[in-house]
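Next up: the structures, one after another.
Each reported figure results from applying straightforward, stated rules to the coordinates on display, with no laboratory input. Remember, predicted model here, so these are calculated numbers, not experimental data.
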Structure I
Amino acid sequence: MTWLWRRGRALVVAAPVLWLGLFFLMPFLVVLRVSFAEAVIARPPFSELLDWADGLLTVTLNLGNYTFLVEDDLYIDAYLNSIRVAFVSTLICLVIAYPMALLIARSKYRNLLLMLVILPFWTSFLLRMYALIGLMSPTGFINSALALAGIGPITMMQTDFAVYAGIVTGYLPLMILPLYSTLEKLDESLLEAAHDLGAKPWKAFLTVTLPLSAPGILAGSLLVFIPAVGEFVIPALLGGPDQLMIGKVLWTEFFNNRDWPLASAVAIAMLALLVAPIMFVRNALGAKE
């Protein structure tokens with residue numbers, strides 16, 4: 001029986017491992033390989049790393065793509081601007097999502113409210129962004145309403161505000177759901193004990209609710225921050241032509257410049273930039289536990 005249990009557990013674990021290996025690890029290794037190649041006019045547009053000559057295998061690694069990322073201010077500015085936009089957007093999502101998640105967790109209509117939170121996922125992400133264009137364009141709903149009040153028009157499209165609005169609108173549910181999952185499991189007797197000991201509501205929140213919701217805050221922040229760093233659709237549709245984010249730079253290198261090795265190096269550097277702090281935070285939390 002023990003043997004069957006171990007075998008069944010291994011099969012259950014093997015399915016996601018196989019999935020990740022095929023659709024994440026293998027493409028990642030391909031991109032990593034291309035990042036060490038050189039751009040050539042051919043199909044595919046990059047050089048081979050392995051070469052057989054006189055019965056000997058020669059491996060040629062081109063590190064110039066990675067050094068170019070450090071030397072060119074364009075890529076450094078794109079990385080920094082992407083991190084700034086993602087950080088501010090994550091902070092805005094957290095400020096909006098926390099009271100919403102707390103309200104849902106303490107409401108007797110939580111199922112209905114959760115459905116309303118999940119409802120935007122039933123609509124295409126691209127359609128939601130086009131809906132924002134209809135709201136914020138110079139002749140859109142917001143400016144039309146302001147015109148009736150004798151105000152405006154206000155320029156919202158092609159600005160940083162539009163990019164933040166798009167990211168917050170698109171990723172806000174990803175912040176609410178982990179927060180709700182954490183706050184819903186909060187033992188209310190702890191709050192009652194804090195009140196019995198004379199703690200005011202705001203102090204009970206800061207000393208009990210907020211620290212215990214830290215896992216939900218971290219999970220929601222990562223779910224918003226990571227995709228926001230590499231976001232391409234929102235800056236392309238809502239941002240201006242000078243909106244410099246690494247997703248747009250990556251797209252330009254792949255499809256306009258057809259420099260696949262440099263674009264692959266941009267993608268690998270972005271992945272390393274995201275994984276390193278995540279692993280650091282995870283290890284720090286594990287050490288505290």
Structure II
Amino acid sequence: MTRFSLRMAAAGLAGLALAATLSPASAAEQVEPPRFNWSFAGIFGTFDRAQLQRGFQVYKEVCSACHGIEQISFRNLAQPGGPGFSAAQAAQIAADWVHKVREIGDDGQPAERTPRLADRIPGPFPNKKAAETANGGKAPPDLSLMPKARTYERGFPRFLFDIVTLYQEQGADYVKAFLRGYEDGHDTPPGTHYNKYYPGNAVAMPNVLQDGQVTYSDGSPQTAVQYAADVTAFLMWTAEPHLEQRKRIGFQVLLFLLVLGGLTYFTKKKVWKDVEGHA
């Protein structure tokens with residue numbers, strides 16, 4: 001992981017998950033997120049391309065109003081292992097993006113232009129101060145690394161079983177549960193909302209996902225539960241865009257080590273068989 005990525009992860013851990021603000025309530029009130037079934041789970045897990053495209057749609061139409069994914073470029077949307085957009089589709093997404101690229105123009109003055117394929121996906125605010133001013137003093141965090149930056153402790157002995165089963169989806173489980181964890185009928189500080197999965201339970205971000213909010217063209221359910229699953233899968237990809245490649249190489253390395261170990265054993269038996277016979 002690059003030094004910049006480490007700083008981003010640290011910022012995500014130190015900041016508020018999904019634009020949240022802690023209340024004086026005890027963190028012990030937090031409910032542990034349930035485990036969900038993800039296509040990318042396990043050693044052979046892969047991303048569901050249709051789900052990634054739906055998740056990008058949810059991010060674009062809902063989440064991008066407050067949150068950025070500025071570690072991702074438009075060209076990444078067409079890369080192998082990603083959502084499966086073509087280069088032409090990714091270029092069109094960039095051209096139609098509602099937020100403009102902010103840079104210094106030829107005259108030395110701040111300027112804006114339409115994004116291009118090679119650009120990072122611009123967020124909704126020109127800088128952190130503008131984001132803080134628009135959101136009551138707290139800037140909504142960038143979501144690029146959120147499913148890797150946010151997690152929860154599963155405790156002993158369950159973390160031992162997680163090692164054996166290769167369970168690494170705690171962050172994705174948390175994000176999806178968080179998006180569906182809002183409940184009415186609880187007292188929280190002014191300007192906050194109750195979320196049973198957030199530490200302290202009082203969060204500044206309102207419940208932004210509602211049934212029928214995003215129109216899918218593939219016939220998938222247009223429900224808040226489906227939106228939460230789809231956008232979480234997409235954010236898991238933004239956090240680890242080379243996940244499939246990593247798993248594939250990891251499996252190949254394990255297979256190679258098994259074969260090498262077997263060859264080493266039988267070579268040793270062959271070379272030292274006479275010595276063993278005289279022992």
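Source structure of the calculated read-out (helix-only ellipticity at 222 nm (-39500 (n - 2.57) for each DSSP H run of 4 or more, over all residues; to 500), -21500) within I, II: I.
Source structure of the calculated read-out (Cα extents along the principal axes in Å, 83, 74, 34) within I, II: I.
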